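Trainee: The structures considered in this document are given below.
Values quoted throughout were computed directly from the atomic coordinates according to the rules given, and no laboratory measurement underlies them. Values in this document were obtained by computation on a predicted structure and should not be read as measured data. Cβ atoms are built from the backbone, for glycine too; each structure is taken alone.
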Structure I
Amino acid sequence: MSYDKRKIKDDKWCETKGNTAIKNLKDAGKEPEKSALEYGRDILEANFSFMTCSPVLAMIIEGNQAVGIVKKIVGGTEPLTSDVGTIRGDLTLDSYALANRDNRAVRNLIHCSDAPAEAEREIKVWFREDEIMNYKHVNERMLYDVNLDGILE
């Protein structure tokens, strides 16, 4: 596995996250000092720095509703509001308040994509094409090969 920092730029994602940061600042009675795009790029850089500061295990999980199911197992980004029984809810001690105070990303134990399009973008950041295994598991054949004729419908 390798990562390509040049592929992490995503202004739409940065703008969305930056707008959330600005809303949080205003809710806390503070005036924003930067544009949403600048805040978003700071968040992206902080996440990248955190996720590359030590060994990382990256994997691609695919299948019917994979993103939604993984998000359910992982829990919400804010550990305080993550459900009990999720990875973030049970195993993370950080919070938005601490992260904002220290001007850094929330230090979660795990990251997951929020949507299939985001997963596709992130896969290209972390994996080269020749690092991705492509195989058919028997469960995939049972779920998607309606006629059991070797053709996935």
Structure II
Amino acid sequence: MSVTEKVKTLAEPICGEVGVRLWNVEFKKEGSEFFLRVFIDKPGGISISDCENVSRMLDPVLDEADPIEQSYYLEVSSAGLTRELCEDWHFDEYIGREVLLSTYKSVDGHSKRFTCILTGYDENSVRFNVSGENISVDRKNISKIVIDLF
């Protein structure tokens, strides 16, 4: 189980207690530092208090479980207005919506980054509509799918 999967398992019940939904967990090295980022969401938006509450409750749980070998900075924040779609349930919520798709290589003559409509998915691919043309992109070729809630 990856670090992010372990942290998701620990964070989900805490998020439920606080009244928010766990959106995603990211563990990244930036420069010489490691960052564990926990993204949360709820209808009506996230407040600073929501982030503080999750952080205060999650910090001792992470210390006890010790899922990360190196030192890191814990950051809890809103999934944001421009959020990345990572999980299947994210796709379920945003089917039919406009997304920004970034891929590792061009797809069906399109550039590696373009706006399209999310139309569906399965375990191997995600489907989109680009200017009336339906395309399917292998998940392994997708760098990022972002929804813009502005």
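Trainee: Assuming 19, 16, 8 is semi-axes √(5λ) of the Cα gyration tensor in Å, for residues 80-119 alone as calculated from a single structure, say which of I, II it is.
Mentor: Working: I: 19, 16, 8; II: 19, 11, 10.
It traces back to I.
Trainee: Comparing FRET efficiency 1/(1 + (r/R0)^6) of positions 32 and 56 (r between Cβ atoms, R0 = 30 Å, to 0.05) across I, II, which structure shows the greatest value?
Mentor: Once FRET efficiency 1/(1 + (r/R0)^6) of positions 32 and 56 (r between Cβ atoms, R0 = 30 Å, to 0.05) is worked out for each structure, II has the highest.
Trainee: Ranked on Rg/Rh (Cα atoms, Kirkwood Rh), for residues 48-103 alone, which label among I, II comes first with the largest value?
Mentor: Values: I: 1.02; II: 1.09.
When Rg/Rh (Cα atoms, Kirkwood Rh), for residues 48-103 alone is computed for each of I, II, structure II gives the biggest number.
Trainee: When relative contact order in percent (Cα under 8 Å, 6 or more apart) is calculated, the result is 19; to which of the structures I, II does this value belong?
Mentor: Working: I: 22; II: 19.
Derived from the structure labelled II.
Trainee: Right, another one. So P(r) over Cα pairs in 5 Å bins from 0, in percent, computed for just one structure, reads 1, 8, 14, 18, 19, 16, 9, 6, 4, 3, 1, 0, 0; which one of I, II is that?
Mentor: Details: I: 1, 8, 14, 18, 19, 16, 9, 6, 4, 3, 1, 0, 0; II: 2, 9, 18, 18, 17, 14, 12, 7, 3, 1, 0.
Computing P(r) over Cα pairs in 5 Å bins from 0, in percent on every structure in I, II gives 1, 8, 14, 18, 19, 16, 9, 6, 4, 3, 1, 0, 0 only for I.
Trainee: Figure out for me which of the structures I, II the number -9000 belongs to, where helix-only ellipticity at 222 nm (-39500 (n - 2.57) for each DSSP H run of 4 or more, over all residues; to 500) was derived from the coordinates.
Mentor: On the way: I: -14000; II: -9000.
It was calculated from structure II.
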